[in-house]
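Participant: As structure tokens, here come the structures.
Just so it is clear, none of the values below were taken in a lab; they were calculated from the coordinates. Here the structure is a predicted model, which is why all the values come from computation and not from measurement. Cβ atoms are built from the backbone, for glycine too; each structure is taken alone.
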Structure P
Amino acid sequence: MIIDFHTHIFPAEICQRREEFFTAEPEFELLYRSPKSRLIGDAEMVAAMDKEGIDKSVVFGFPWQSPDTCRKHNDYVLESVMRYPDRLIGFGCINPLSPGAGDEARRCLDSGMAGIGELAFYRSGLDDRALDSLEPIMQLCRQRNLPVMIHVNEPLGHEYPGKSPNSLGQIYALAKRFVRNTLVLAHWGGGIFLYMLLKKEVKETLANVFYDTAASPFVYYFDIFPLAVRLAGIEKVLFGSDYPLISPSTYFSELHRTGLTRDQRRRIQGLNAKKLLGL
């Protein structure tokens, strides 16, 4: 089974009239002002999955500042999962800093969502205010043993839309504060797993942390796959494409170049996600 753990879908009105949603949503405008930044709905997602050989995809929306837009987008994800129950797995996406974020997270989980994410703090990074805002969401997911996906990125290198100002220290503080939560750190966790080489504390702190591969071909050489397997552990790596940003076949091509065994590739491409999601 091949499971894509990181994809985005949008309702038709946003896909067709994205400019109308730029107002008071600077993060959305930053990521999607360019017409080259694709927005797709559920039918197009499933068609792409068929083409790419993907069995199931975890789908979510965007961390809108507007609670109303956020709720409508989550409703669309829920409807999409109902339309394609054998193909799509929904996560509730919210802005933890917005009013009522905890209530919306609860509503999503009560409606059958399989987790919460991708949560992002594109402008602030994971500062103290951001971590405080995550408390009620983390408590909910901890009680229900459901994963939370957080957008993080490497703090060095070139700039690009959506690269937040998080530091490695902030990423580590997130994992340490919510050590009893199951965390999925997007985009290889900003490379935090490299510090598994430290002799004290880090392995215990990162014990419940998983890492998805979203946007990897844009940022890293393919050597990161065997390196992550060695340091984080094969069971902690989840294939995520960030589709429609990058097609899954690009990742599969890189995986075949890594020297990983067929069994290791199968675990990354879906078996790890299957176990994490309890499928």
Structure Q
Amino acid sequence: MNETIQLGVLNTLKIERDSDHGFYLVALDGDDVLLPKAYVNDSMQLGDEIEVFIYTDSEDRFVATTQKPKAMLGEFGYFEVVDVTPFGAFVDWGLPKHLFVPKAFQKIALEIGMKFVFRVCLDEKTDRLFAAHKFKKFIQNDISELKVNQKVAIIIREKTPLGFKVIVENRYEAMIFHNEIFEDIWIGQKKVAYIKKIRPDHKMDISLQPIGKELQDVAAHRVQKVLKSHGGVLTCNYKTSPEEIKKLFNLSRKNYKKALTQLIEAGEIRLDEHGISSQ
């Protein structure tokens, strides 16, 4: 249970009392917040502890909801612009009340229908959540705690001629190069990835595959899984085209061939003139 009510994140609070407008939830310090009737269900009872998201209503009062937004405070999400005003824009972040994007935090003049990756931020002076399209000030440059082949959470941010820019662990920027991508990815997609390289200029290259021996094991498992899904027989061999390999296994030709060799040597698959088959 939360010590205090925290804006922009999930809170575990106790149902303290009922009212005409909904349940009032309380934190350990005694502060309370309304959970409107729209979010109350028959399974909720006085004294229960429930998980809710806290944001502000149209009058800037804290309010609870059992719904979860596409991204919470300090996180990045892919939102569509749904309204534009002289002071800024509003984006759909998955809750009934849209999230405001101040003009000062817009990279370009936003228009209705545009979709971008935004960061959910807090204006500490007004205690209001807002979305930032211009978020460079929130990106960390110190990557000394990170290491090669570390598993990380990413969101695909933007496509460039070199590859895709991504946000890593909601704190860092990095790049996935086109020649490292063997599956379909898209802007706004959240994935698990791996740090491939940390450069002297403190920039990172990201891979969607693990590195080294771990990648070989993953590749071999993937070949086995696809083989099984095709009844244990595939017309594939060492000469299969890179395009077909990417389509079937989401692997590079190099890693696919290594996986074949590993599985054949382990006696787990057989290769003949017809292709590969399960042993």
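Participant: For which of P, Q does FRET efficiency 1/(1 + (r/R0)^6) of positions 44 and 252 (r between Cβ atoms, R0 = 41 Å, to 0.05), calculated from the coordinates, equal 0.20?
Facilitator: Q
Participant: So helix-only ellipticity at 222 nm (-39500 (n - 2.57) for each DSSP H run of 4 or more, over all residues; to 500), computed for just one structure, reads -11500; which one of P, Q is that?
Facilitator: The value was obtained from structure P.
Participant: Of the structures P, Q, report the one carrying the highest value of relative contact order in percent (Cα under 8 Å, 6 or more apart).
Facilitator: Of structures P, Q, the maximum of relative contact order in percent (Cα under 8 Å, 6 or more apart) occurs in P.
Participant: Out of P, Q, which has the highest value for percent of Cα pairs over 17 Å apart, for residues 52-91 alone? Kindly include the intermediate steps, with their values, before the conclusion.
Facilitator: Working: P: 33; Q: 50.
Across P, Q, percent of Cα pairs over 17 Å apart, for residues 52-91 alone peaks for Q.
Participant: Same structure again: If P(r) over Cα pairs in 10 Å bins from 0, in percent, for residues 108-219 alone is calculated from each of P, Q, which structure is the one that comes out at 12, 41, 32, 12, 3, 0?
Facilitator: Q
Participant: Next question, about the same structure. Could you tell me which structure in P, Q was used to calculate FRET efficiency 1/(1 + (r/R0)^6) of positions 76 and 204 (r between Cβ atoms, R0 = 41 Å, to 0.05) as 1.00? Walk me through the numbers on the way to the answer.
Facilitator: Values: P: 0.55; Q: 1.00.
Comparing all candidates, it corresponds to Q.
Participant: Another one. Work out which structure the value 1, 5, 11, 12, 12, 10, 11, 10, 9, 8, 6, 4, 2, 1, 0, 0 belongs to, where P(r) over Cα pairs in 5 Å bins from 0, in percent was derived from one of P, Q.
Facilitator: Only one of P, Q returns 1, 5, 11, 12, 12, 10, 11, 10, 9, 8, 6, 4, 2, 1, 0, 0 for P(r) over Cα pairs in 5 Å bins from 0, in percent, namely Q.
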